[in-house]
Structure I
Amino acid sequence: MNRPEFQYFTSQVKNLFEDQDGFEKLALEIFRFQALHNPTYKEFIEHLNVDIESVISIHQIPFLPISFFKSREIRTFDWKEEAYFLSSGTTGQIRSRHSILDLDFYHENAVRIFEHQIGNLSQFQIIGLLPTYLENPNSSLISMVLAFGKKTRSKVAFCGLDFEFFHILLKKARAKSKRILLFSVTYALLKLIEEKPTNLSDCLVIETGGMKGLGTNISKPEIITLFNTHLHIENLYSEYGMTELLSQAYAQPLNFRCNPIMKILVRDTDDPFSVSSFGRGCANIIDLANFSTCSFIASDDLCQVQPSGSFEILGRLEGSDLRGCNLLFA
């Protein structure tokens, strides 16, 4: 991270955890920086005929459709990537790719957010019930969980859907003095209920989303009820993160709270240029940690944002991939 601009934004992003009043000022600085030096974002803004200097509010910032991460290299300036993250996907599906300038920065940022919103990692030992993510060596989630393991000073224990092995890992973890921090995709916990229900009341559980292969429609409140009833989970959080972001948000377990360097705005489903601070619509995500790629992303997620800034994810856009203005609720 040898460019002075990147060093500056790194320090400013860290400072926001102490002084959150500077969010909009820094967001506008990063917007102007990326509008000039990110070729894809610059082209996108020029196509929209947006005058950079006329943008004086975060609500006026153009948000890059998230699908561009599938077709373009999204970088501000030209630099050699230290790593890259790939989204999960089925065979033959085009996956999102996010180039990473500084892997340590990603890890430090993820740790800072977790400890700011949930608690000190040194008190935990980690188990990862993350079957499909283990098949993706470029998973941002796996990279984050491994970084958390270093902070706990104990090796992360991963397992797939072998629940006999999972119970062995639980037994070993319970014999130690630290609390158990369990990261799991949603469908793995539902499969656990189906095949080998167990008491997880002594675990802090982070549910990371993911319903692949279930072939069923089930609401988030119904899922939480199942977890409480059959797994006796008393400390349940949900994590909101994605390949295209370097930051995460956590909920306990329905309403997500943004961390100090992240904000969700609401995009009208019929007019992508109509953006508000709260209400129901599509999620426009500001992630200031993305200063080396793009910090302003128009996602495919439907959301409900409260005046306080907390938000709930309601589902996905019909057809996903942003292709124009006529975006309808699923």
Structure II
Amino acid sequence: MREWLVEHGIGETRAGLIDDDGTIIEARIELDGTTPAGTVLRARLASTGANGRNAIAVAEGGSEYLLPRGAGNTTQGATLNIEVARSAIPGSEPWKRPVARVTEKELQVPQQLGGRQIAFPSPNDELGKAGWDDLIDEARVGVFTFAGGELRISATPAMTLIDVDGFLPSDELAVIGAAEAARAIRRLDIGGSIGIDLPTVAGKVPRQAAAEEIDAILPQPFERTAVNGFGFVQLIRPRMRASLIELSQDRACFEARALLRRAAFEAPGPKRLAAHPAVIAVLESDGDWLDTLSRQLGGSVSLRADPSIPISGGYAETV
């Protein structure tokens, strides 16, 4: 039976939907300190925007939220309740504000990611056994291989692009590639505008078969175009938080949290984390992360920067 597992780690909460064969078919990461979608806040209207759109509200603490639909008749400087529709997206465009809308709802904080809450760290590492480290590596490199081809996934400011390539016959590769792209979209929690570039195929039959694979694998809600004569299909999915691909673009932070997870499963006792200087800088900036790891390991945690270590290659040393 499929089951969501939720792990409250250091700096982030991780969730994975485990299929009947014990693998992760859908994953989510929510960063600590990020206001999740569904939260209702009290905010001050800092700008009414232009032509009734793109107003800006400022919540307590100074966080700014974009209101794409505007704020109605609310005057600038007034207070109002807003509901977060999309949390902040780290990566190549950190200036982009989280998105919200005006609401009449009472202030609220949404429930945490749903599913069976698992201990962290735990001796049996259920998420790890389901392939969490492989999932993180897929997000890190943006490449999925399958029999006869591969996907290359790139997050751009406009959309997430998935290129399908391989050595199978074009008709077959288009259908299989569409199915693999749909699985990757779900697995990496990719939302918003998505473009899939399939091989160019002649005739409507293989294009329709490719579209049907997407419909069968990717759960609703989403919208898509038909597969055009050049093999391109565009999808729109709800985008409530950063995808794993987008999180990986904030590379040093992404790798720092991944290193903390690996280190948490080391044998108890004092440890020294050896990593690329960019990763060490992130770890030095948040002492709470190291304090938490120290408590989990039952010993002190120190840091060692080494520029020869790849940014994803950090590890824990026994001291």
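One of I, II was used to calculate FRET efficiency 1/(1 + (r/R0)^6) of positions 156 and 292 (r between Cβ atoms, R0 = 30 Å, to 0.05), giving 0.65; which?
Source structure: I.
Quick check on the output: 0.15 is FRET efficiency 1/(1 + (r/R0)^6) of positions 124 and 268 (r between Cβ atoms, R0 = 30 Å, to 0.05), derived from one of I, II. Which one produced it? Let's see the in-between values first.
Details: I: 0.15; II: 0.95.
Clearly, the read-out refers to I.
Determine which structure produced the value 33, 31, 18 for semi-axes √(5λ) of the Cα gyration tensor in Å, calculated from the coordinates; the candidates are I, II. Before the final figure, lay out each step's value.
Working: I: 34, 22, 18; II: 33, 31, 18.
Label of the originating structure: II.
Assuming 18.4 is mean count of other Cβ atoms within 10 Å over residues 260-267 as calculated from a single structure, say which of I, II it is. Working shown, then result.
Values: I: 23.9; II: 18.4.
Value 18.4 for mean count of other Cβ atoms within 10 Å over residues 260-267 corresponds to II out of I, II.
If you rank structures I, II by mean count of other Cβ atoms within 10 Å over residues 60-67, which sits at the top with the largest value? The partial results should precede the final answer.
Numbers: I: 20.8; II: 15.4.
Going through I, II one by one, mean count of other Cβ atoms within 10 Å over residues 60-67 peaks for structure I.
When distance in nm of label points 7 Å out along Cα→Cβ at positions 20 and 76 is calculated, the result is 6.0; to which of the structures I, II does this value belong? Don't skip to the answer; put the middle values down first.
Details: I: 2.2; II: 6.0.
Only one of I, II returns 6.0 for distance in nm of label points 7 Å out along Cα→Cβ at positions 20 and 76, namely II.
Out of I, II, choose the structure whose coordinates give Rg and Dmax of the Cα atoms in Å, for residues 204-307 alone equal to 15.1, 44 when calculated.
Working: I: 15.1, 44; II: 21.7, 63.
Label of the originating structure: I.
FYI, it's all coordinate maths here, none of it is from the lab. In this text, all values refer to a predicted model and were calculated from it rather than measured experimentally. Cβ atoms are built from the backbone, for glycine too; each structure is taken alone.
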